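J.: Pasting the structures here.
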Structure I
């Protein structure tokens, strides 16, 4: 599933980042890399921005960035 499809409080493992190189580089610099645990903390009402925790670091993402991150639910 995409990060943008997760529910608040849901956690998962990052499986893939599908973005162009500038965005992918920015996400990697924030710790958003394959295998890291990510938790959705909050999002705006219209899901335009997302607040996540990645391995203990809080990060704010735009919708297009959240759409680029594929996450596997920890329960799978």
Structure II
């Protein structure tokens, strides 16, 4: 996530916005867990995996809204 953005910009927003930082870290954690479940390393039931994917998507959507709001202010 945010691979196409400058790392410095992402880090600056994480320092400036506690919600962005929390959501970014949560998204990365969920992404790792979902990946592990998908490749069979993490045994997890379908309902839990589905819930994790939904939470990950919600975090991503909120992160994108925060990023876009910041971009609108900066530009």
Structure III
């Protein structure tokens, strides 16, 4: 089985709702099963991506904060 392609999206410096809007646009252009790694500096992104995954059906594989940088990994459903 091959490696799953992961696309990276840097939204550092952008405030809510821009990280989520850019992620939605990126996911729309992706194929099912591909992963999107979003890097953000907006603390609200932790809540935003959790709610978005629950409502959209995409999988939130990881969400973590490292030194004020928030990293979210989603898999397109």
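J.: A value of -27500 was computed for helix-only ellipticity at 222 nm (-39500 (n - 2.57) for each DSSP H run of 4 or more, over all residues; to 500); which of I, II, III is the source structure?
T.: Matching structure: II.
J.: Which of I, II, III yields 19, 13, 11 for semi-axes √(5λ) of the Cα gyration tensor in Å, as computed?
T.: Only one of I, II, III returns 19, 13, 11 for semi-axes √(5λ) of the Cα gyration tensor in Å, namely III.
A short reminder: the numbers here are calculations on the coordinates, not readings from a lab. Bear in mind the structure is a predicted one, so any value in this text is a computation, not a measurement.
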